[in-house]
Structures are given as C-alpha cells and as structure tokens.
1. When Cα extents along the principal axes in Å is calculated, the result is 56, 35, 32; to which of the structures 1, 2 does this value belong?
2. Identify the structure, out of 1, 2, from whose coordinates distance in nm of label points 7 Å out along Cα→Cβ at positions 17 and 185 was calculated to give 1.6.
3. Just checking, which of 1, 2 has the largest value of relative contact order in percent (Cα under 8 Å, 6 or more apart)?
4. A value of 15.1 was computed for Kirkwood radius over Cα pairs in Å, for residues 65-136 alone; which of 1, 2 is the source structure?
5. Here helix-only ellipticity at 222 nm (-39500 (n - 2.57) for each DSSP H run of 4 or more, over all residues; to 500) has been calculated and equals -26000, so which of 1, 2 was it run on?
6. Out of 1, 2, which one gives 2.6 for distance in nm of label points 7 Å out along Cα→Cβ at positions 121 and 153 as computed from the coordinates?
Structure 1
Amino acid sequence: MSKTIGMTQKRDIVVTENLQMIYTVGRVEVPALRGVDMTVKEGEFVAVMGPSGCGKSTLLHLLGGLLVPSAGRVCIEGVDLASVGDAARTELRRKKIGFVFQRYNLLPTLTAEGNIELARRIHGNGHGAKLDVRDILGLLGLERKLGHKPSEMSGGEQQRVALARAVINRPSILLADEPTGNLDSENSQMVLQMLQDLNRKYLQTIVMITHDPDAASMASRILEMRDGRILNRVKNLYYAIEPTRG
C-alpha cells in the first residue's frame, strides 16, 4: 500500500519479497542474498550500504533485471521481472531504468553531447517528459564540455556525463553502483550533491549502493546490509518536494 507523504500519494516503484540469490561455484552453493524484503517509493533516494561481499551489487543487478533471482520476487512498477522473458526485461530496462556504474562506459569516439543524445534516441521514456540536454548539463556543471570527448575530460566530468546520460529520459528509477568509487573526494562530493539535486528538483527515484557512510548520508533513507540481509533502517529523512515546473 502506498504511503501518503503530505498531500501526495506515492507509488511503490520497487518491491522485493524474500529475494534470494545463490551462486554455484563448482559443487559449492554460495548464498549472496538470503531473503531481502524492501520497498522504494516514487521520489525516494535510498542508499544501501555495507561492506564488500555483503550482497549490495547482487541486489542492484537483480533490481535492474540484469540477473534472475534464485527465489523471491523483484517488481518494478508492478512488473515481476522473473515472470517475463529476456526481451521484456530488456525493454523494461530500456524504458524504466537508468544505470550509473563505477566505470563510466562512455563511447570514446563521441562527445559528451553525443553520448547523451545517443542515450536519448536509444532509450524509451519512463515519465513522459524528457529533460532538456542543456538543462541537465547545466545542473551537472557540464555546459562547457558538450564538445569534449571522454579522453578530454577528468574522471569526475566523465561520471557526470554518465549520470546525465542515465537520467536524460527520466527513468522511473536510477540505480547507482558505487558511483564515486573511482573519484577523489572533491569530485565524489560533487557527484553526490548532483544526485541529491536530481532527487530534490526532479523527484528522481534513486537507489545507490555504497560502502561509504559519507556517500550514504546524502540519501533520504539508508538501509544497511550484512551477509545478504538488510538489517535495519539507519536513517529516514523522507521528504516531499514538488519538482520544478517549467
């Protein structure tokens, strides 16, 4: 059931039920997730934090439909990912999910604007109203980098281009996998602030995994993972801020 925040009814964007993932290594079964139940509502910025090997990345890959769980369910906007085929999962990822990884994965032959425009053309639109390229680059401080190729940009700038590419079509959910893992402290803080600004200005729903408490503190809610389980809610500062119109 959706929770009422202020006067606005918020939809459940992500729901997992008893989510389990077991990897087989030779004859040995290695459990990565041991029954994860979580709900992410529209407009939330949720950080999932924990040490290496606790299951964070596996959880993110399951939320993005990149893996199929051993047991349990992942629902994105009411669609059970395990109940549909590969083609349908690919289509859902294309239209509903944006990804930001530690590796920027930019096409080296295209400029910043080219990388973002390619994503605009390839990916569908989750919300019905795309963001303007120059608006999003302005928010991310990249106005002067439109004509630059990845080799002409710093790591922080490349990550910001990757972030712009992920959100340009306003996906239902943005999944960020250690987005500051390859950045220095100054660029890390800048990228995290921009994620928070995207969440607050555009009500972009975000799930970010991290092992860094400082990064997690930028989220409105923190979930702690240990040994394939979510332990508790560390912080809940869920707010309702109407998106900027115009």
Structure 2
Amino acid sequence: MPILLLLVFALTTGMLAALVTARYPRIAEAPTSRLTVALVVAIGGGVLFGALAYLVRTNSHLIELDNGVAKWGNRHASAWSTHALNVLTQLGSLYVVLALCVILAVWETVRERSVWAIAFIVAVMGGEELLTLTVKQLADRARPAFNPAAATLGPSFPSGHSATAAAFYATAALLLGRWRGRQARAILTGLAVGIAVAVAATRVLLDVHWLSDVIAGRALGWAWFAVCCIAFGGRILRFGAGSLLRGMQYTRFTC
C-alpha cells in the first residue's frame, strides 16, 4: 500500500510538471519568462521554507498532521514495501547523488567544452548541502520514533534527501535539456519533479522524517536551485542558439 501510493503520487506530479512544460513552451524560451519563473520559485520556496521552520515548533495542527501521516506509514508498512522504499530513497542519498554529479559534470564539460556546467553544479549542490546542514543544527528537531534507526540519523528538519533530490534532479533536467526540443525538456522536467517527490515520500513512509520535513526539504532544494539559476543566468541557461541570441538582446544575465 505505501509503495503504491508513492508511485501514483510521484507519477501524477511528474506528469503534471511535464504537461505544463510542454503546454507552455514560451516559459522555457523567453528570457524574461525564465527570469520570472526563477524569481517566483526562489521567493515562493523561501517563504514556504521559512513558514514551515516556524510552524513545526508552534502550530499544533501541523504537528498533528505530521503525527497522523507517520502513524499511517508505520501501520501500513510491510517487509516488501519497506525494502522497495529503501531502494528508492537511495536516489536522494548524498553518495549516489555525488556520483551522478560527477557523471553529469563530465558529460556536460565534454559536450560544451566549458567549465560553467561544473561551476553551476558545485554551486547548486554545495550551497544546498551547506544550507541544509546549517538549518538542521539550528532547528534540532527530533525525528519520528516509530523507526528505531531514525534516532541515529541526527536532526530531522529539513529532510536532506528531499533537498538533495530536488536540487540535483532539477539541475540535471536543466543542463541536459538546454539544447533539446520541447518534448525532451518536458520529459526531463517531469522526471526531475517525479523523482524529487518520490524520494521525499520515501522518507515519510520509512518513518525517518515528518511530512513537514520533506516539504521543507523540497522547498529549500528548489529555491536554492532557482537562486543559482538567477546568479549564473545566460552563461548556463541556454535552450539553443536562437534563444541564446534572443536572450543576449534582453540582458547579459538571463534565467
């Protein structure tokens, strides 16, 4: 039951993200639209993250929701579903993502013959990890008690796996989709969102994080990714020679 719910939720959100990307291609083409989207994601993600950081300590309704979801996951867990969740959650593991970062960096450097992809990956992933670890120590939130292993994993808020998955797979989708067509970009966007959602769900269903932890983690990962998009602008975020030339007419640093 938990793994089925996860797959349905991840596939649904991924398909919605892909549909929006395919339905509104100008968001990916127009420099001003890309800048607007990046600003909205950065501000919206930051506000959501800040609100959750405050509410997890003060709002009884959010705490009750966290407890209810954790209890549901524990009540419906089985040996098979737990094994499957443990496999899927590795997509957000720091070691797995680091290996994927190296592969992505090498691929993009060879293809582009430029070091900007490496710099972008380092900025996104290094900044996200630093922010996550800092907030974890400041918040010092206890993890759910249903899974004994959770007690050995350190502070709970925000979810590191969720933040890492959100930041990395968005970065991968962006870099790999820059010179491809609308359909390819839509598929990559859908995969990035779907994987991030799936990883976040595994952390809750394995009872190693609260629901609010993983929502905050995804908000942090996507918000920091958007900030890096704005900072790097036209040096990284190109979608073909035509759109690059159009972007240079608007501004040197576009997103």
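Quick note: the coordinates plus some simple rules give every number you see, no bench work behind them. Keep in mind the model is a prediction, meaning the values are calculated, not measured. Cβ atoms are built from the backbone, for glycine too; each structure is taken alone.
1. Details: 1: 51, 49, 37; 2: 56, 35, 32.
Value 56, 35, 32 for Cα extents along the principal axes in Å corresponds to 2 out of 1, 2.
2. Working: 1: 4.6; 2: 1.6.
That value comes from structure 2.
3. Values: 1: 27; 2: 34.
For this comparison of relative contact order in percent (Cα under 8 Å, 6 or more apart), the top structure is 2.
4. Details: 1: 14.3; 2: 15.1.
Only one of 1, 2 returns 15.1 for Kirkwood radius over Cα pairs in Å, for residues 65-136 alone, namely 2.
5. Values: 1: -8500; 2: -26000.
Structure of origin is 2.
6. Details: 1: 1.8; 2: 2.6.
Structure 2 accounts for this read-out.
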